[in-house]
Every structure is written in C-alpha cells, then in structure tokens.
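Dropping the structures in below, format is structure tokens.
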Structure I
C-alpha cells in the first residue's frame, strides 16, 4: 500500500490564501492588519557579530483568508445549538464554539464555478448566487455530506483593487439566503468563497445584513472560509481536490487566519 507522501509526490499544490500585508483589502468591521519590524538587523549585535530581526503583527481574526468560528455570529442572543452568548463570552474570548474548537480539515472539496456557468471570468458586483446557479455549477459533480464546498465567483481577481474587492459601494457577488439553504441541505463540513463576506453584498449596503451567516453559522453549524484565492483553481478548471484547512488555534477567538491548500 503506497504511503501518503508517495501518493502525493507528483501532485499540484495551490495556495488558496491571499498575501497578508498592511493596507490589504478587508472588511471595515474588523481591526486593520498591521505588521512592522520591532527589531532590525543591527539594533542588537551579538558578540560573534550575529544579529536578528523580528516583527510585531496586529490583526483581527477576520482579516485576510480566514475561517469563521461558530461563535462569530448570534441571532437574538443565541449561538449555534441555542447556546446563550452571554454564558460563554468574556474578555478573554469564548469558552465554547471558538476557533480553537475547529478540528483541522483534510478531505475532499468540490469547487462550484458559478462564474463559468455564466460564461464570464468574474461575476458582476452585487450578484446574488441562487440555487439554480449552484445546480448548474454542480452538474456532473457528486457532493457528499461532511466534505467541503467552495463557490467560485472569480472575485479574487479583484484583490489588487481594494476599492472594488471590498464591495462597500459597488457590492460583491455571493450566495443569497436561498443558496445558503441549498448548501446546508448538502451537509458540508465547511464552505468557502473568494469575498470578504462570503455572501452577497448588495451595492451601497455594506454589511448591513448577513442572512447567510445566520443560516450557516447559527442555524446549521457550518464553518465559513472567506477571502479565498480561488482564481488559479478556476483557471485550471478544477472540480474536486484534496483540501487542507487548519486555522490558527487561537483560544476563544471568533475566527483566525488560515492558509488553505488544494492538492490536485
């Protein structure tokens, strides 16, 4: 029987994380990412002439490519499973449903290329992905419970343009509530997409309402991966692959950065 590293010896690996840098596109609802050198080479020189540099990183848990924990969203004060938020949250975070409770995912993923189903490289700003769109993109692809479903909109192609990517004025494409229920019916372990909010952002609305988060996180207990770099997978016409998702295990946090890997 071949060993895992032998099976993967000739595999193609796609990095699905956006690069993290000061000034990168992100939601205005979260603290901005900042990185600066705390110590530079030459600030301290050892007796043998050696020197080291290091940095300070300041970031929210929902900045860059990241995973939403189930503690991220409540509805009428209740988290997933009917857990009252005030019973598990404190100044040091959440004692339940935090990102540290997310078990690393290593398994099959399917990529539903909705943009390709419409014959375009990128869906229009503010476009609502519907169940019909997902049916068309899923044609010929078997979706099994407990696996990962990623939605391709092509939006990661806009990463170099923060004003467009964030969608605060023009909106961003993504699933609407009906599409969220389509996803939930297939019982995935997690879902992911290219935009900072996963779901559709209507033009001029910003993050005024996020019904898809309510459906997936609160009602169904399905983690969401946001701001994924999927355009290279879309260009490769990848439909299924091995996906590795392992966010930083920050105790009590509502989300954490992640560097997902797709292995074909």
Structure II
C-alpha cells in the first residue's frame, strides 16, 4: 500500500454535546493521505471526544466525517473498521491470558474469509487461511519489535512491550488509517523512543495515515507533519509543529505560558 491508495480524512463542523455540555464545537480536521497528524490540547480540550467520533464510538450531534467517498458519521465502529480504520486505546485493551500471537490474530479477524463452520471443523481451506494470517502477524510482530514475545501471554509482558503489541495488533488489520490514543502514555524514555520509531516506520513503510492523540510535545514535534490544537472543544490552531508551538493561543492554552 502507498499513500496514493489512502483516502483523505476530512472532518467538518464536528459538534458533540453531553447533557448540555459542548465537548466539541464546530471542529474541522483534515488528514492528508500518508501523513501523521497530531491532535493535542490540555486536559478536557475535547481530544478524546474527537477521537471517539472518528472511530465511531461517539456519534456527532452535527458535522461530518468523510474518509474518501465514505461518510463515517453515522457508521458503527465495526463498519468503520471494515473501511480500513484501526485504533489503539489509551488504556491497554489486550486479552491478557492470550499469547501475543493470538492477540495479533484478533487484529486479522476482519480479513478472515473462512466461515465459523469451516474454522470449527478445521477444514483445509480454514487451516490454510490461518497459516497465512499467522505468518503475516509474525511479520508485523518482527516489524514492530515484539517477535520474541509471540508465545508469551500478553499479561506477562512489560508495560512498554504491551503497548507495542497493541500497535502491532492494530497494524494486523492492514489499516489505511491508524488512530493512536496516547501511545506513549506511562512509558519511560527508552520505551517512548522505541514506540516513536515503530510508529514512524509503520507510516513510512506501509503508506498509511496516522492520527495521534498525544501529550508528549517532544514526540509530536519529532513525528507529526501537521498538528491540530483543541481547547474547550474548539480548534484554536492548526499547521506544522514548529508554527503551532509558537502560536500565542497555543502557548496560553496548552503550554500554560504567557505570550
């Protein structure tokens, strides 16, 4: 897959209200094909709400989300996933008793063609398909740097490794758009660098688009092509990282400094 195979993501006028509270207020967001777009802002700015609208967890009260020709706004998460959108979670959402390999196979589910009966009876077609999927999952594990842990239960892995396993599982869905919710939260320095390297390599090698919700401004500056800044549910700045970091509104709202 190359960036030319990836549609543009365009969100316009996104508005979300919860019991009278406006969590998003007319937010616009454009993610160019093959780019890494960071969504930042202080706590309570609306980042997670925006992220959940993009992935179908929340439905916007107003506005539109288009991924190429597909309108995502009213689609449930599984339909959005079927269009090539995968996500990770701020809180790790792996099956702890399953091995790393089996967790990665969960990411291949949408690509599985054998029916339940064929798989249950272990028919030749189903076995052949499973071998192909396990081989691809092993390739992705090697790519992300978790191949040595394939046989290990996810719950027995160190925190930083589990975060990378979750990234690998999302990549196992062969996404065109990858949504990463605070992928380095809780990590130490070396773990952050390893995760940043894996994200950059995935974007460059696979040609996919990435939307990143992150508090680590140093990581955002290193990785992002474009940044959108939210504050109190509104977009207050957008553009390349260097320009956004110098924006007086961002300095006041996000960095907590005086302009």
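Could you figure out which one of I, II the value -10500 for helix-only ellipticity at 222 nm (-39500 (n - 2.57) for each DSSP H run of 4 or more, over all residues; to 500) was computed from? Checking each candidate, the match is II.
Looking across I, II, the calculation of mean count of other Cβ atoms within 10 Å over residues 9-16 that yields 19.4 traces back to II. Given a value of 16.4 for mean count of other Cβ atoms within 10 Å over residues 65-72, point me to the structure among I, II it was derived from. The structure behind it is II.
Tell me which structure, out of I, II, gives 16.8 once mean count of other Cβ atoms within 10 Å over residues 145-152 is calculated. Going label by label, the one that fits is II.
Between structures I, II, the greatest calculated value of FRET efficiency 1/(1 + (r/R0)^6) of positions 81 and 249 (r between Cβ atoms, R0 = 30 Å, to 0.05) is seen in I. Which structure, out of I, II, was volume of the Cα convex hull per residue in Å³, for residues 17-72 alone derived from, given a value of 90? Only one of I, II returns 90 for volume of the Cα convex hull per residue in Å³, for residues 17-72 alone, namely II.
Can you rank I, II by percent of Cα pairs over 15 Å apart, for residues 169-216 alone and just name the one with the largest value? Max of percent of Cα pairs over 15 Å apart, for residues 169-216 alone: II.
Here mean projected area of the Cα convex hull in nm² was calculated and came to 17.7; which of the structures I, II was it taken from? Here the read-out was taken from I.
Taken together, the values in this text are just the output of simple stated rules run on the coordinates, not laboratory data. Bear in mind the structure is a predicted one, so any value in this text is a computation, not a measurement. Cβ atoms are built from the backbone, for glycine too; each structure is taken alone.
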